[in-house]
Structure 1
């Protein structure tokens, strides 16, 4: 009996020593840090689902008023940068050392290996160069008509159900799928139809990926259990569609659309290897990264407009003044709407879709003007939502105030799409799709709170992207006559 006790005690002690072996890492380097606990480090609030990962980094940001804060994800030392100048160094000046995300994927996960977000070094550079051409100013202008048509479908949908309160996040995500599918792949998804198979499969991807924080913080779990970011019937269904479209375009002459499929074909023509995993991975990156973030941003914007009547009326006045007596809006009109741009920027300040940024140090790096050395392999984090709610940069941060953006903000404290060479390549497309639907909706409806509308938004704790709790957001839409499209 004593022998068994000694064995158990010895094993427990050895295990404790192993999981806490790095816990003096930041103290030895005189870096301000959060005191860790065994097994979890500082990560217990996320593991226990008391906090979503974005709120976790925001809490670290708010914990100290220093340029940076050390913390532990399980037993791994990580650092969160608070100082805008150091953030600028990481994101641009010394980008060569922070090229890659801290995110990881299993070697068996062929789709993730071909998603732009996961790719690293030279592969990322090549794909980024090609894919960024999809969203040039000329191509966005050409896409506008397609986007506007999808908006008209939303107006009809809201008209049909406007007698009841509406989950605006649902129709906004469906609109996002329609716009991205049409502009990116030449697909008519019919996502606003209740039985749309394409939307169901896309939503299944999203539901599966919401619990995948392990890819960002626990590489050992990803490798040991061979986790896959997308491993489901939905992933195979969508990959087959994208591969089929690509193969059809290869076999026949067609007018170039300038979309993602064209980019993949050009990539192959230029001598790069393009297999079904690259096609599937690239397409699902565009679809997954775009539809949920766009849909959520639209719903948050509508929520704030419903809760801030004066902002809504001022925005509607701007829209009407540019629309005049015409029944159609144009790309040029959207581009001229300064207050609309301010409303969108303020929405993205309060609700950045990805509320944190991550990088991994390639080599030992001494922060300029500081004694801090970031060792090779250390993960570096930036809390964009922490910066966005910092009273030093945005006074009264919980107030929705588009006037903040009447003048230009510091790009290193306002980063809803990231910054530097790895800034989201679809940001301009996302802004256009959001602005267009907001214009269409405000010309046709007054947006009001419903009995189910929360006084203050709380966020879903299970996931990486910012989303309202329960993944729903109810509002009322009151028809304005006459109709204006």
Structure 2
């Protein structure tokens, strides 16, 4: 028996052992992320207006007619997330929209778990095992990520497509061939077909990596970029077929104008917005303050990776670590460029910072992987301590004020009563009652009850103003109050 014959089996055993450890790391961190998201998923975050809209669309989506909202084609957003939610929305057979939202939230959480799993896998495959653990832990427990991964929103699905594209693009940068180019293109197309804000970041990432590389790697990345855009064209073709060219173009144009900030209909930068970004940031410090720290630190680490990527420029494929650094630097740069644009000029909403969270965490983990343990361990420990503290605060307080109020109303408010709602969410969630959204009807005697959210009225959301609230408190009778972590609901009896 030759020496090579003796060594080869041992190498195979070592390889299998390494693969087994990689799988265990992915599974363990994904399980942690799942537990952090699924525990208390119905009660820790209140129902959100967008959730009511997306639940309605998911329940009305079909392969033949596409997504519908109130019986009309909905093509303001790309359809892939709604098509994905279509089947579970049919299977759960929820009795009302609030129940459907709660039933669909775990599917969004699974997408968030997928983000963690893919990030861990790509870091380990690039030889950064310590960074994989750090990034997996920080993403699994981040309070801001958990907030949007446990609501019926589109961000988690889009982020999963982005990280899948990043993972494939790392392989392309290493010189891998057609299979990885195709995977990059498909993932980029899925991202564009889910939410365009993330899609713009995905395309910009591929272009930046193409600029940072050369030769066959650059050509393959450009092919992947073209494939991603081609997938988006196909998605829009389907949307035009569902809605008709005129409606499709009108809604697409509206969406583009909102994306660019030309039409500031919603968000913190809207002309009539009564709540600024800082009005939301400061009160949220107790819950997601540690996320702010991670975003800032990760953004600075992304600059470090950009410098390393520029130094690593050379003809031909990159090695595993260099490829990861270049792609992550491009991803973080594209993400922060978009978020910065949104803050300054675009339609800014709180969830847009979710775009930059994953690349910031990965950049932070990669830089800490290069640091001494005496530096890295205390930094990670402090962040994890802050994340765990935030998780405990959020998950030991109920914030499902709508669900609690609706449950109480079923037993105490006669069916068929007229309820005036003072903000936008309740009109999509209440059932079994006649609804009104005209605050003047109280004086006319056409209303039995008023459902009031003092917090949302004070923030300028909904149809009521403070004068109406003052009048209601002078003439109505408060019959029930539900107090949550962030919101309060009051039910007032205004019957003669």
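What follows is calculated from the coordinates using simple rules that are stated; it is not laboratory data. Predicted model only: the values in this text are computed from it and were never measured.
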From 1, 2, which structure was volume of the Cα convex hull per residue in Å³, for residues 293-460 alone = 140 calculated on?
1
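Given that helix-only ellipticity at 222 nm (-39500 (n - 2.57) for each DSSP H run of 4 or more, over all residues; to 500), derived from a single structure, equals -22500, which label among 1, 2 identifies that structure? Don't skip to the end; give the middle numbers.
Details: 1: -15500; 2: -22500.
Considering all the candidates, the number was obtained from 2.
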Taking relative contact order in percent (Cα under 8 Å, 6 or more apart) for each of 1, 2, the highest value is that of structure 1
